[in-house]
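Visitor: Take a look at the structures listed below.
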Structure P
């Protein structure tokens with residue numbers, strides 16, 4: 001029987017690309033569903049369980065790790081591969097602590113996704129080759145010591161904005177959720193960047209993950 005797969009990513013082009021890779025390289029694999037966010041993914045899992053879920057870590061509404069945790073509480077035998085642009089150890093560790101079996105970087109080769117699906121389906125853990133050495137050293141406690149980023153005091157609202165940025169909300173969506181104007185969101189984001197001396201959104205998200213601001 002074919003391995004039944006559900007894809008979850010808020011970008012249609014990414015889902016289409018992964019599906020194309022699976023169709024081309026994945027023998028005995030079939031994509032039976034697609035979700036645009038974590039909420040839809042949980043609903044699909046409830047109504048049409050798959051063998052393997054390939055899940056983007058950063059999605060609006062409900063992020064991939066939270067959605068994975070809910071699926072695993074609902075259907076413990078589910079196998080999940082996280083897709084992410086982030087290689088931070090804290091994020092990888094959080095995923096595996098929730099019961100995820102695979103973690104693949106989006107920059108990895110297409111064949112890497114197929115290998116991950118095969119591995120987790122057979123009950124084996126899988127890490128992108130780019131990550132495996134780094135994580136092994138980290139787990140062994142011999143990773144090269146680096147000074148952790150200073151924890152700059154942020155207000156509750158500033159921390160919430162970082163959380164919403166991580167979940168891929170736009171400034172307009174953040175404004176609606178926090179009941180403030182888009183102009184205020186933009187100003188607060190600029191203030192956060194100045195406080196942290198980080199001047200791009202991906203950098204802010206990486207800082208938030210490393211310092212534990214992001215809630216999974």
Structure Q
């Protein structure tokens with residue numbers, strides 16, 4: 001799909017668009033544009049962007065691109081949420097961004113079909129531990145379509161979550177395929193404890209510390 005094939009009048013519901021330091025994933029620490037979509041099909045108890053659950057501002061794809069032009073130059077942009085894949089125009093937007101030379105990241109909760117996402121997009125896919133309170137088997141088939149440049153992330157609230165996530169990524173052979181990150185829930189799990197668990201098991205799991213919270217503070221939107 002080339003950019004000239006995309007109807008730029010298509011709209012998305014957007015919670016916020018901002019420019020900041022990437023706080024998570026293998027790109028942590030790098031400048032990044034963020035497009036946070038509105039709405040989510042889950043209600044994970046630890047979610048730190050619950051303000052995106054409701055309705056957002058309806059913006060056309062053209063308006064979204066114009067907003068990005070108001071920021072300092074940056075060649076990386078992430079779609080996050082909420083859950084971006086709830087919105088029909090998310091895939092066309094990602095393609096347009098790729099066509100314009102952006103490195104595109106998609107942060108998704110992993111419960112929706114990702115087969116239409118352009119292959120060049122870096123998909124950062126959650127796997128949900130038992131503490132999420134949802135069916136942990138939701139669309140495991142999404143993991144079959146991931147590429148080496150994609151990533152898997154699991155939020156950890158306890159050692160029980162850690163053990164479940166560790167066993168799951170080992171059973172699925174994910175550590176041999178792509179980057180796997182475990183993220184301690186802010187204020188619930190000490191990063192030192194999660195670090196000790198990872199080190200004790202001798203596994204190449206990436207510690208994901210949500211760098212933006214250390215920089216700007218927890219609970220701050222638009223950063």
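Visitor: If mean projected area of the Cα convex hull in nm², for residues 7-102 alone is computed to be 6.1, which of P, Q is the source?
Guide: Working: P: 5.8; Q: 6.1.
Only one of P, Q returns 6.1 for mean projected area of the Cα convex hull in nm², for residues 7-102 alone, namely Q.
Visitor: Any idea which of P, Q comes out highest on distance in nm of label points 7 Å out along Cα→Cβ at positions 47 and 191? Provide the component values of the computation, followed by the final result.
Guide: On the way: P: 4.3; Q: 2.5.
Across P, Q, distance in nm of label points 7 Å out along Cα→Cβ at positions 47 and 191 peaks for P.
Visitor: Something else: A value of -16000 was computed for helix-only ellipticity at 222 nm (-39500 (n - 2.57) for each DSSP H run of 4 or more, over all residues; to 500); which of P, Q is the source structure? Please report the intermediate quantities before stating the final value.
Guide: Values: P: -16000; Q: -6500.
Here the read-out was taken from P.
Visitor: Tell me which of P, Q gives 45, 37, 27 when you compute Cα extents along the principal axes in Å, for residues 55-174 alone. Please report the intermediate quantities before stating the final value.
Guide: Details: P: 45, 37, 27; Q: 45, 32, 26.
Among P, Q, the structure yielding 45, 37, 27 for Cα extents along the principal axes in Å, for residues 55-174 alone is P.
Visitor: Looking just at volume of the Cα convex hull per residue in Å³, which of the labels P, Q belongs to the structure with the highest value? Write out the running numbers ahead of the final one.
Guide: Details: P: 125; Q: 112.
Going through P, Q one by one, volume of the Cα convex hull per residue in Å³ peaks for structure P.
Each value in this text was obtained by applying a stated rule to the coordinates, not by laboratory testing. For clarity, every value in this text was computed on a predicted model and none was experimentally measured. Cβ atoms are built from the backbone, for glycine too; each structure is taken alone.
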